[in-house]
Every structure is written in C-alpha cells, then in structure tokens.
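What follows is a group of structures, each given as structure tokens.
Nothing in this text is a laboratory measurement; each read-out follows from the coordinates by a stated rule. Worth saying up front: this structure is predicted, and the values here are computed from it rather than measured. Cβ atoms are built from the backbone, for glycine too; each structure is taken alone.
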Structure I
Amino acid sequence: MLEKVKELISEVESAVAKTDQEVENFRLKFVGRNNVINDLFDEFKSVPSEQKRELGPALNKLKNQAQEKLKELSNALNSQSSSVSDVDVTLPGTFGKEGSVHPISQTKSRIIEIFERQGFNVEDGPEIDNDWNNFTALNFPENHPAREMQDTYFVEKNPDILLRTHTSNVQIRLMNKKKPPIRSIMPGRVYRNEAISARAHCFFHQVEGLVVGENISFKDLKNTLYHFSKEMFGKETKIRLRPSYFPFTEPSAEIDISCFICGGSGCKICKQTGWVEIAGSGMVDPNVLENCGIDSTKYSGFAFGMGIERITMLKYQIDDLRLFSENDIRFLKQF
C-alpha cells in the first residue's frame, strides 16, 4: 500500500493540465467525493498498527499535495486564458438592442411641442387630490348627477381624498395661485374606476389646456385647436365642433377632425362617418372663475382636454388600449 501511495504522490507532482476538462479530471480523481485518496484512507483502517506510523504521514502528504496541485493547475489555466484571447479583433462588433421611446411618451412630447409654439406653458400637479380641486371648484356640486360621468377612486379612510379623474385639478390650482393672463397646458396621468377592455382602462393620460384673459372668445378656442390639428395630423385636416355638455364649460363642444386615414370618404377608423373625435372643449364657466377668485365680469377663458392614448391610437391605427401598458416587446419595438 505504501508503494501505491508513493506512486500517486509522484503522479500528482508531475500532473499538468492544458484544458478545463483535464483540470476537472484531476479533481475528480484526487479531490472529488469518490477519489482514490479516500479509498486509501478506508484501507488504512485495516492496516496493522506497526505500518500505520509510516503510512499515515504519507497519506496526509498525498492529500495535501493533491489539493495544492488542483489550485496550481486551476490558476495556471485561468492565467493562460486571460492572457491569450480567442477573439478576432478584426471582426465587426456585436451591439445590444437599443430601446425606444414609448408611443405614449412620443405623442405626449409632440403635443407639448405644438402647444409650446403657440405660447402655452406646461403645468403639473398631484395625482392624489381633494374633492374641491377635482369636482366642486369645477362646478360639480355635491350629489350633482354630473359626478356620475366619472367613476372615481376614493381613499377609503378619507372620502374627500381621491385619485384625480382628469387633469382639470391642475387648472384649479393654477388659477388659485396665479392671476390672468393664463395660457397653460396640463399633461398627466388620470384614473377612473372602469372595467379594462380594448377601449377603456383604469388609468390613462390626458393633456388639458387653459387660457384665461381679457376678451377671450370662442373663436380663440377654435383657432387654437385648428392649428393643433393641422400640426398633429397634417395640413389637409379639417375640424368641426359639435355642441356638448361639460359642467365646467359653457358653451361646450366636442372637437372632431376629418379622418386622415381615408380623407373623409369613410373607413373603420372613423366608422364610415369621415370624422373622428379628438377632444372636448368650451368656454370656462363663470362659476369656475369665481371659485378661484377671478372676476368673471372682467376675464373670460376657454379650456380643452384630450386623451393622449386616443391621439396615439388614431395616429398609429392601434385598436387595443391595453397594448400601451402590457410591455409587450413585439408591440413596443415598432416605435
């Protein structure tokens, strides 16, 4: 047995490894769980006592040398790998895939750009607000049926606090802290308690606009949205205004544009009418101005609001609102 140990010591001392597999083979034979050294230790138990004094130190020496040799072989191979590269530096590089700006963000930026060129400032406000800023100051009296137009998320422990249903709360905050003239837009996320479907979601994005000053007329509103429509959808775009109702504006109107897909001849986008709705608008109700401390006998104003998802869906002919929030790379990489 002693001769066998000496042979293994000699084998360990002379071992070399040029590949990872050769290092692994050495490890399995001398250091692994079922290695030859462990077998020798098992045999050592039955060796006569007079032989153990010489055989014991030899076995320990073999075990220690095997462990040290494994480290030596591994380090040598790693050093060789780091100094010699198999990469052909003359080949073209491999580049990772680049991301893209989300279509909602693209549309939002474009809308802001158009209105900024018309002299509008960009204002922001909280997504969690109180009932006054979101409803009451906007001419939604308590228990008024108009409140049912928007299903609202209220904070359970405080029914006066809610997730805003429109960015009009920013208009109220702006008029309370700044006196006319005012010319601003308010982009942001809003929330409504609606069932999620291809045409509705519990959160979406809006851009609202507010202009308050002396001698502001409905013609100013029409010209502003006319210019926006042509910039956003093309020079051939026409607009029309349909009478509507909003608690915070009087008179109020829905804004339609001529279908830029079919040119007004009728298609599935415009439901064969030749027109598509893009926004709601109207002259600011005098009650809203008075609620914010603005003299309605001296100042007038107009407001409008549009859904960013709605504009994006029209512009890119997208038929499912849910695609914007699912993070499907197959959809997003198109933009």
Structure II
Amino acid sequence: MPVIEAHGLTKVFRIADKQPGLRGSLRHLTRPRHREHVAVAGIDLSIDAGEAVAYVGPNGAGKSTTVKLLTGILHPSAGRVEVCGISPHRDRRANARNIGVLFGQRTQLWWDLQVRDSLALLRDIHRIPQARYEARLEEFDALLGIGELLPVVARQLSLGQRMRADLAAALLHSPPVVFLDEPTIGLDIIARQAVRDFLRAQRQNGTTLLLTTHDIGDIEQVCQRLVIIDDGRVIYDGSIEAVRQLVARERTLHLLLGADWRGELVGELPGTRLVQGESARQVAVTFDHATYGAGEIVSAVASRVPVVDLRIDEPSIEDVVRRAYAGELDLPASATPA
C-alpha cells in the first residue's frame, strides 16, 4: 500500500499585479488587480513504504510547494493527497504524528536551549515513553554522534552539528514518513557523508524518505527512485538506473593492452569510435550499449591483442539531471517506466 498518494495535485497562488513605486501602490489600493501563478499543475505521485525518492527540478519548478502540500502546510487548490491514509491539510495533528520534516535552512531546535532540552520538549510534545526516548538517543548517538551535542546551546552549533541535531529532532518520534528539503546544503564533506549514511540506515529500517535536493551525491547514495519535475509537472518518474538507460546510451570502455598496438581494433563493429590513449597500450572505445555489449567490444579487441585491464564509464546521473533541467531530454511522464 502506498504511504504517499497524490492525484491531480494542484496549487495556484493569487499574486498582486501592481506597478512599482508609490503611484503603483496607490492605484492598486483603489483598483486592485491580481494574476494567478500555477506552482503545482496536476501532479500524480505514489510512494510505497520504505522507498527513498529524490524529488528534483530546477529552481521554481514546484518542489518545495509540493512538500508543503504533502505536509499540510498548504491547502491544495485542486486534486487529492493522502499521507498514511490521512489528508494532511484536513487533519494536521494526526498527520504530524506520522511525519518528520527537515528543511535545510530552518531549524526546529529552540535557539537558546541546550540540544537535550529541545529534544526533551519534543519528547513531551509527541508523548514518547521515556524508555523509547532513551533508546532513540542511543541510536542517534551511534549513527550521528549526537551525544556530544546534547549539552550545547543550539545557537552555538556549527551548521553541520545543527543538521545532525535537527535530524534527530525530526526522527525522534519514529515517523514512518520523512520529508527532507536540502538536508546537506552547506555541509562539509564529513558532515554530508554522515547525514547520507544516517538516511540510508533509516531507509533500510523501513522509513519512507522524500528528498528534495540539488546534490547529486544525495540522490545516488540515498535514493533508488528519481522524480523530475519542471514547471509544476512531473516529466520523469522511475528508477535512477532506468533513466540512465533511457537517455544515456553511450558508454566508453577504457582498455589497457598487453602489447603496443596502433592498428584497427573494432573495425567490424560499425558505430564504435576508437581513441588512442597516451601510449600505444592505452585505448578507449565509445559505443552504444543498446547495440553492443561491453563483452563484444572486449572480444573484438582481444582477438587482435591481449587485454590486461579495463574500465567502463557509466553515464552520470548529474549529466542526466542537468540535461533534463536544460530541456534537452524528451521525458514525457506517460512514457516513464513503472
């Protein structure tokens, strides 16, 4: 059963349309005009329990608005949305018990309290039994090193420390669904990896994750599924590997040969391209993986000269997402894999 379902989810904002300056403001007071901005335009989304989904798109595509609709912060203009069988905007209290939310540029810690006091307040808000609360703190200490942060006042935390503390706060009540908006923004390499490892562990424990991010490392290390939106509409929904196969068919096979070779190696395989490396023993063969397998390339080369070592360049998800943002890919949502 899906834990997140949205059908025809739409959000339209009514924006004041006025001229700049005092004259424009006065005119708007007497003759107000407005225009409509469609931030989310009929999104269909279904996410099962335990899935980790990267929800990505260019700035202004509607990512944050979608998350606010799923968490109940905003009311949809049209369509239907349910999280764990609950309408988020109609029953916000019940929905809050089922979700954890982390916004990378905001905190839910009390600024002038020690981290332990903020977590204790959240324990009381969520009515977490003491034994369960202590067990969760031990788990967070093992995965995030939260123990050293407990006596620190929130405003004295570094960005990386605050993100670790905010993760603990968001997941303290063991929510089945967690929404994360740019959870590694501004973090150094070590802190970023700690957050990714923690999120991967939560996913393996059955927590459903919806992650909005521009960080390709977050997508590749945490998520199995990729949803790309643009202009408020889903343009791709499928596995990360499927989108690679769908839009990035070209592969490059790097070979280290057992002897110097300057002649033809893959002439009998039309469409391949051979590039000589820095030495006569290094070559690279570019090929369409839908036409040839890497084994065919290696066999063709090995029939002429021994192959000592090889390495294949897979398409980068970063390149796929970049091309999708730039409108270079034809990815109609109706044609995406299930």
(request) Kindly point out which one of I, II the value -12000 was derived from, the read-out being helix-only ellipticity at 222 nm (-39500 (n - 2.57) for each DSSP H run of 4 or more, over all residues; to 500). (result) I
(message) Given a value of 18.0 for mean count of other Cβ atoms within 10 Å over residues 287-294, calculated from one of I, II, which structure does it belong to?
(response) I
(request) Using log10 I(q)/I(0) by the Debye sum over Cα atoms at q = 0.11, 0.14 Å⁻¹ as the calculated read-out, with -0.77, -1.13 as its value, let me know the right label among I, II. (result) I
(request) Supply the structure label, taken from I, II, corresponding to relative contact order in percent (Cα under 8 Å, 6 or more apart) with the calculated value 18. (result) II
